[in-house]
1. From P, Q, which structure was FRET efficiency 1/(1 + (r/R0)^6) of positions 33 and 177 (r between Cβ atoms, R0 = 30 Å, to 0.05) = 1.00 calculated on?
2. Quick check on the output: 3.9 is distance in nm of label points 7 Å out along Cα→Cβ at positions 9 and 217, derived from one of P, Q. Which one produced it?
3. From which structure (P, Q) was helix-only ellipticity at 222 nm (-39500 (n - 2.57) for each DSSP H run of 4 or more, over all residues; to 500) calculated, if the value obtained is -24000?
4. With Rg and Dmax of the Cα atoms in Å coming out at 19.8, 61, pick the structure among P, Q it was computed from.
5. When relative contact order in percent (Cα under 8 Å, 6 or more apart) is calculated, the result is 28; to which of the structures P, Q does this value belong?
Structure P
Amino acid sequence: MRRVLSLYRSSVGKKILMAATGVVFVLFVLAHMYGNLKAFYGPEKFNHYAEFLREMGAPIFGHSQLLWVLRIVLLAAVAIHVLMALQLWLMSRHARPVQYVKGLEPEESTYASRTIRWGGVIIFTFVVYHLLHFTIGTVHPDFVPGAAYENLVIGFQSWPVVIAYTIALGALCLHLYHGVWSALQTLGANHPRYNRYRRPLALIVAAVVFVGFMTVPVAVVAGILA
């Protein structure tokens, strides 16, 4: 237990926790993207998929119970991720009270890494709105419980929603780009043999997520999904 606490208190332990929770996020985002793309199979298939999410785990779990368990796990991962990020930032400030001279950022600094905190705020704000929009329905113009496909199409027929969705998705993908690269390094892929693949892999993940998620609102605006 003492070794575990010692590891947790170290920057290495906090980075490992950030990387582990980051893996949870990436898996969730990819699964969510895959689910969204089912809209192209039509209303029946998409609504059936949405109902499956609420009924999965039956008969051991009741209606939506397992889904809420997964949501709680995800929320716990978010809390840990944010807490570790904050603690690492405070440790860094304490260790280096004087800021880097402008133009002399570390070699590994990128736009994604320098804006990751603001990106996190944008993502969190959008997730709250997204839940109110498509899950709870309080900010949806014509929300019908259980009509997932219809709610999706009507929700993306508004240009302000599509623009906000695009901005939030851009912030998410910048976050993913830096996060995947950093997590690979933290979790052991830090070797001259693998280093050259980390950034391209992170870029591929971010690009796939951006394109995959954007296809749905674009298809709604173009009239392909109606």
Structure Q
Amino acid sequence: MSDSPIRVLVIEDEMDLQEAMVTYLNMEDFVADGVGSLAAAQQWLRTHTHDMLVLDLGLPDGDGLAWLNAHPALREKGVIMTTARGSFQDRIAGIKDGADTYLVKPIQLEELAFHLRNLGRRMHAPRATESQWEMNVTDWSIQSPEGHTFKLTHNEHKLLLRLAQSPGNAVSRQDLIKELGHDPDSYDPRRMEILVRRLRSKGRAAVGNALPIETVHGLGYSFIAPIRLKGLGAGL
């Protein structure tokens, strides 16, 4: 895929949004097609190949998440879910059931392209499963690849869990602020900068190196190393 354009199927029944996504992605050197229903998607997939899906969950002929569960082979491809369902539980369900990234509408087209490119790099990067972080969502701890563990505060846990749901992808400051339970219009962004800086320093002091949280200028933050979530089935 490094030398070939990324082939994307957009499954979205809002025709104006579908057209905007497909047009923008084709302008950004993807090869994108769009369909408006699950039935049309199945018909398209019989005669075409793709690298990634952009899948709306609320479709006229069924639930996108249930459809994805019924077609497990699709999880071998990249999957970006788009939906108006923005609750914590909805995002966790989406990630558990095969989404690589979960975007809440309204969708920013530049952000969508960014996620697709990052997902393409991750899918074709050499795997290094022995060298990954692990976050335990039930006891609020994180473990470094070297096996060192430290505890997280409530806000650190919320912030890091949101980033760990989409490793390698940028999560907007607005989404993170909402995850922390605040209104983006009244929240002082310096508070988040302090929280991220403190979390990086805490990781450095506990495990010998800073947490791999990268600032993505103009967007937000990204956890840029492999990470596994442990304990999703309990307590959520």
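Each reported figure results from applying straightforward, stated rules to the coordinates on display, with no laboratory input. Keep in mind it's a predicted model, so treat the numbers as computed, not measured. Cβ atoms are built from the backbone, for glycine too; each structure is taken alone.
1. Of the structures listed, the value fits P.
2. Q
3. Computing helix-only ellipticity at 222 nm (-39500 (n - 2.57) for each DSSP H run of 4 or more, over all residues; to 500) on every structure in P, Q gives -24000 only for P.
4. Source structure: P.
5. Working through the options, I get structure P.
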